[in-house]
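We did not get these values from a lab; they are worked out from the coordinates using the rules stated. Treat the numbers as computed from the prediction; the structure is a model and nothing was measured. Cβ atoms are built from the backbone, for glycine too; each structure is taken alone.
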Structure P
Amino acid sequence: MEITKTVAVDGKEYKVANGTYYHIDTDDNVIKRLEHARLNGVRVRVFYGKDGLSWLDEYDTMGTIGRSTGTIKIPLLIHSTRSYGGGAILTDCIIKITVDKRTVYQDGNYKEHVFTVVDSGIAEYPYAVTVDGNSHHARFETKEKAERWIEFMKGERNKA
């Protein structure tokens, strides 16, 4: 697969692979993984972040790769086979891609967050998870749910 650079509408520069337009700052390995997934119908999970640290997105991070219509065809994340469309992928912000819980791409600066299950102090949700030692990020009814959420956020499972 050849990745080319081009100047498109209004002088905005893109990387182009197989007719799909990617943000100019997108890592070539991200483009290769997304294009492979798009062409083969592979379901992926994307992790967004900056400087190798995840933004801890929980929603709209899993699906197959499609692309928009029009002159500039950008990659879209399609939730399921029943979906009619999907949201644009922030390709230049991808720090990790998994397929079936297996990492297929990881930014060279990727850093894993440190998750800790702690007492929340709230009777209805007695367990909380801190991220990197900071305040409570999420609260849970059981310790098992908290641990499953951590596994999900690390990419070790596909459902929280």
Structure Q
Amino acid sequence: MGNPLFYLWAFYCSLTRLVARHTIIPPLRKLMFRSTGISIGKKTFINLDVYFFDEFRPGMVQIEDEVAIAPRVTFAAASHPNDSFIGKEYHLNKLAKIHVKKGAWIGTGVVILPGITIGKGAIIGANAVVTKDVDDFAIMAGVPAKKIGDVRDKKRRT
């Protein structure tokens, strides 16, 4: 059997993240996620119903300053086929850090897979599945996410 302290930590994280996902006070939600090992920068906004799958290992998800995260986003730093034989025979388990850089905007329902870095000021469109690193200021959409534009090409309208 595994380390009992890890199971206690995992239980704490599970319960805290469950409550955090439904907490209507944004600063409290961010504080609760931080307490479970998620690195979250200043002025970052995390909306309701955001999921973090990281096997409760602190530091697997790093979100820098001024990031905007819409509802129902999934950060999957850990991915594996659970008890299926294909995980053991074909070594499909993956655990890798996710890094979201300053000023990125993650749209509703986005799924970010293990090992992904989302560049500074990038925009990820709703329901995209991010399977590859995203360049700074790229606008990405689709399944899998593909570049459809560049933030710097947009002119500020006043």
Structure R
Amino acid sequence: MLPNFDNLFLDFSLESKVWLYLSDRKFDETESDFIQHSLNRFTKNDWKTHGKSLHASGQLLFNQLIVMIVDEDVNSASGCSIDSSVHMIKKLGSELKADFFNRLFILVLNDEKIHRVHISELKSYEKWKMVNPLTSSLFDFRNNLILKVEDSILLN
């Protein structure tokens, strides 16, 4: 059974900007706790735009996928603030010896299994579901984060 993500980011507008970062490996419990703590600290204390705090949050899903969100109805993320979030993810990757930036891999799942697969292998998982790497807003996150592989534009 797939989790229901509707209870995440409840105090964010549906137009909030979302970024997804898929790791090249799954994290153990200690690493996952470290990542979640780092995301909480960064989004609550350090992520700013032009000196102003962002209404932001981050969540680790499936022990492998980082979701970061900014409610741009409060303050828009600037280029510099987006760069700082990328820097933070790169630093996490360096500390944990993980790569969050290979966009040729997709997370596929069924009721029991989760796999990270190369985009060229999607055809082999046509009856599975996948995490939509094109998710870019909270509305997308709530409605299109998990898609059937066979319905994805990435399959064709």
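A value of 1.08 was derived for Cα Rg over 2.2 N^0.38 Å; which structure in P, Q, R was it taken from? Please list the in-between numbers first.
Working: P: 1.18; Q: 1.08; R: 1.03.
Source structure for this number: Q.
I have 1.3 for distance in nm of label points 7 Å out along Cα→Cβ at positions 41 and 121, calculated from one of the structures P, Q, R. Which structure is it?
Attributed to the structure labelled Q.
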